Structure P
Amino acid sequence: MKGLPNMGNLMKKAQQLQEKMTKLQEELGEKTVETSSGGGMVAVVANGKQEIVSIEIDPEVIDANDIEMLEDLVLAAVNDALYQARQMVSEEMTKLTGGIKIPGII
């Protein structure tokens, strides 16, 4: 019967971790990262839920004869913003779990 109290303690700690993770996910929805491409001609903001919050395009980069360049700048900035958002989430989760890798979480 010695193992049962340890199991109860483990379950309590797991529940506390789950509560902390839920709170962290809510907080990450409020945190943002910002990146740009083309020397700041295209700026993108993403949040910790890996959602694009805003995209700003400098009017000078809009050229009807070179739509491809604008598309490339937007794509580069969006991909970088999503990458940075994933990094932010990973860092915050690592702080929460003490570096323990939990499958499907980090």
Structure Q
Amino acid sequence: MNDRNKPTAEEAKNKLLEYRNSIDNIDAAIINMLAERFKITQKVGIYKALHDLPPADKSRESKQIARLRKLSEEAQLDPDFSEKFLDFIIKEVIHHHKKIRSGEE
């Protein structure tokens, strides 16, 4: 790249700020989506406790992981990363379900 195509320091700073603003917006959307997801899983935990269903469902978890891995590949996102992310969420949900079942929540 020659100097004529190189952005000025001010242009580079503005572009970086633009990227960071986009990241901030995406992070906010992720947090809001996770909050909505946990509101629903809270309802699932209450339902399971009321109907004496186990907090974990290994069959469902396996299907969800396979589904998420496929979606990740289609979105060109590392499926291993996605699986780790979902595994973390699943563990947290099960933890909440166990607390609901024991009457802690």
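Since every read-out is calculated from the coordinates, none of them should be taken as a lab result. If you're wondering where the values come from, they're calculated on a predicted model, not measured in any experiment. Cβ atoms are built from the backbone, for glycine too; each structure is taken alone.
Values as computed for the structure displayed
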quantity	calculated
Computed 29 for relative contact order in percent (Cα under 8 Å, 6 or more apart) - originating structure among P, Q	Q
For mean count of other Cβ atoms within 10 Å over residues 31-38 computed as 11.0, the structure of P, Q it came from	Q
Which entry (P, Q) yields the derived value -20000 for helix-only ellipticity at 222 nm (-39500 (n - 2.57) for each DSSP H run of 4 or more, over all residues; to 500)	P
Which of P, Q yields 43, 11, 8 [semi-axes √(5λ) of the Cα gyration tensor in Å, calculated]	P
Comparison of P, Q - label where Rg/Rh (Cα atoms, Kirkwood Rh), for residues 23-70 alone is highest	P
